[in-house]
1. Please compute relative contact order in percent (Cα under 8 Å, 6 or more apart) for structures 1, 2 and give me the label with the greatest value.
2. Match the computed value -0.36, -1.14, -1.25 of log10 I(q)/I(0) by the Debye sum over Cα atoms at q = 0.06, 0.13, 0.14 Å⁻¹ to one of the structures 1, 2, and report its label.
3. Here mean count of other Cβ atoms within 10 Å over residues 50-57 was calculated and came to 16.6; which of the structures 1, 2 was it taken from?
4. When distance in nm of label points 7 Å out along Cα→Cβ at positions 98 and 210 is calculated for each of the structures 1, 2, which structure yields the highest value?
5. Upon calculation of distance in nm of label points 7 Å out along Cα→Cβ at positions 74 and 114 from the atomic coordinates, which of the structures 1, 2 produces 1.4?
6. Matching task: -23000 is the computed value of helix-only ellipticity at 222 nm (-39500 (n - 2.57) for each DSSP H run of 4 or more, over all residues; to 500). Pick the structure from 1, 2.
Structure 1
Amino acid sequence: MAEPQARRGFTTPPEVTSYFADKGLRPSFSIQDVTAEEHAYAFMVSKATELELLTSFKTSIDRALATGQGLDTWRRDVTDELRRIGWAGPRTVTDPTGQWSPVEVDFTDPRRLATIFWSNVNSARSAGQWERAQRTKAALPYALYVPTASTDPRKEHLGWVGTILPIDHPWWATHWPPNGWGCKCGVRMITARERDRLLALEPKPGGIRYTEEVPDDGPPRVFTNARTGEVSEVPAGIDPGWQTNPGLSRARTLVTRLRERLAEAGEEDARAAIAAINASPTPRVLTGLPETVFLPVAVAPPKLATELGGVARIVEVSNTTMRAKIEKHGGSRPVTPEAWNKVQEVVDTGTIVDEGRPGAVRHRSVFAELDDGLWQLVVKAADRGRYFLVSSFHAAKSRDFEDALRRERKARGEG
């Protein structure tokens, strides 16, 4: 059968390509060298311990995702590349850790190449779908687990077909497909009206039963990592290493890695990195996470750092604060997830005001007149100035600024 060709004019969604392109290289001897969470930002191929080999695989899959290449075309091109760098045919690969004995590997084996291709392509598509779902959840708030395209489906996966849950339900943190090697399950975003219609249907014999109940597959399986000895629990029906939502994991790990990098980055690089993440779907995704995570939103100018009496370089906001401000401040200038990319301009151009807030923790308000009006940001120094955290951010009026200045004069004893 001929390989399906990319449609004329078809462009791979940027969420898909960026998910994969942002991954760093992780040479590894075993799939178990990389945790499930690490797969969101680390590219690895089992037994690919040499950087040149791993680079060839990543570059070729990058190209396949960007151009819509199918398996056959990719396999032909990557085989040519492997032949060029001397990795065609059987080769002996040694475990760099010395834990396991050397093994003979043929990276051009068609089945191995198919596994490499589909595991990476499907994960990237899954992450992209998750990010798009987060942007459209106001209109399409529910996710429906749909039948697999596999000719040999897993029993548990068939049991999940017809499950309808809100996009931010915890079940999707572990069961957003793919859920294993070769898994071809999928989800479809639906409206509240379609959800109600499907739930009202009487299931036909052998047909799909639509339900809003979380599937009960019994207790999770205990999995022991043969490489690290780490013991973890994996939900029944999911292969070890696949118990994460790629898009959700990417959002979590992206901000964690960004926070670590920014501590050492130069100011120009830090500003560019913060601008990129704030312009992406990440802020919107983070507001739906159940646990507290922190998003860097600005580089602190020296004057603000001095006012706060801290050593931090980055201004951060928790997703709980983001969520609270988004829900509270509406009107003509609501605090949307995208509004947080204004924070850098506010701290760069605004007027810093000490309103004399009581307590040991220093707070400063910053008022800035931007193109769309006046904004107020409140920043505090946490953990003895090691962190600068946003405690409030919203559209303001001139009288708010005047009142803040009046409180500052009063705190200084100036009337």
Structure 2
Amino acid sequence: MTSNLGDDRSRPSLTPPPFPSALAQPRIASPAIIPAASTSPPAMPVPPRRGRTAPIWIAGILVLVLVALIGYFLQALGPAASLIGMVLALVPLTAVLISVRIIDRWEPEPRNLVVFAVAWGAIAAVGIALGVDLLLTMVLGTASSPAGDAVSAIIQAPIVEEFGKGLGVFIIFATARRAFDGPVDGIVYGALIGAGFAFTENIQYFAISFIEGGAADTTTTFFMRGILSPFAHVMFTSVTGFALGLAARRGARAGAAVGPWIVGMMGATILHAIWNASAVLGDFWQLYLTLQVPLFVGFILGILALRREESRLTRRRLGDYADAGWFTAQEVDMLATPAGRKAGLAWASTLRGDRTALMKGFITDATALAAARQRAITGRDPHAAEDEGVLLQRTVAARAALFAP
């Protein structure tokens, strides 16, 4: 029986004819399989954190001490005076932290250790000093005399305070040894702890001045402590950090570093005692101009000399990779000099999409790579080779991204 619809083959087709266009390219072989697109680029490896962080249990202790300090300040000074003191104390703290950041800019320390150092100085070191002072008051009584005040300022305060601050530097050295490479690192950690200590101490001084003398006394105290001497505690504790940094450069472990640590604290204590004695016994302005200012200038010059040594070390170690073909000589010059880094960042900002952030990462990882190789060469870090592999991979990836079209 014949269908009324007729044969399907007689209907017009809506598909193109089966023969190719005269301009079509021939298919000779099967193409490669196209993989599925990834939703995100592969994660870059990150150097392991072990040996670069302070123990978490210390953070718990700091929180407990902080609660006690807040209670003490509110009880002894009152909330209004404490708040005024804190706001004023933030001014020199900010100036010091910016200065330390400039010092630490070549090879920045881990952020968690920076926070820990400031917190240790502001909380634990102050808690130790207040605790010892309270204990001595309970044992010896509250009687005060000019001689007793002088002994407290020139002997007790420098010893106790530098021990409290120096203990924080030693804890970083012992628990985060892989982030403590040399004198500059020690100076940075010591400076941060000193800055934290001065911040809390300034709160107390400014608040007491406000309570006892109002705005006039507070202004005088702020000028003396916030303008003339914001770096005093920073410089004292940096001596302890410098001594531990020298021990770190020699590859000393915690036990072998106790001697240099004590020597460093002795130096910090002597400087602290001289500073306090100039305010209690001598002509402050004369000693300030003839002793403290030259010491501070020498401190700055010493840091600049250490920074130059870091630059030379970075050039030497990255030169090893340049000899193996990983970098060009021009790239090593750029990575190992302040002027080269500045020029590199300026060049990156002119690239498509502004690749300044990529250049900053390239510089940071390359500097860390040089430091890791130095640790491996000296044998003071058994995990340095692992860091080298990770950092080399990160550096190569950043370099490729910078030159990508």
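1. Evaluating relative contact order in percent (Cα under 8 Å, 6 or more apart) on every structure, the highest lands on 2.
2. The structure behind it is 2.
3. This value belongs to structure 1.
4. Across 1, 2, distance in nm of label points 7 Å out along Cα→Cβ at positions 98 and 210 peaks for 1.
5. Corresponding structure: 1.
6. 2
Each value in this text was obtained by applying a stated rule to the coordinates, not by laboratory testing. These numbers come from a predicted model, not from an experiment. Cβ atoms are built from the backbone, for glycine too; each structure is taken alone.
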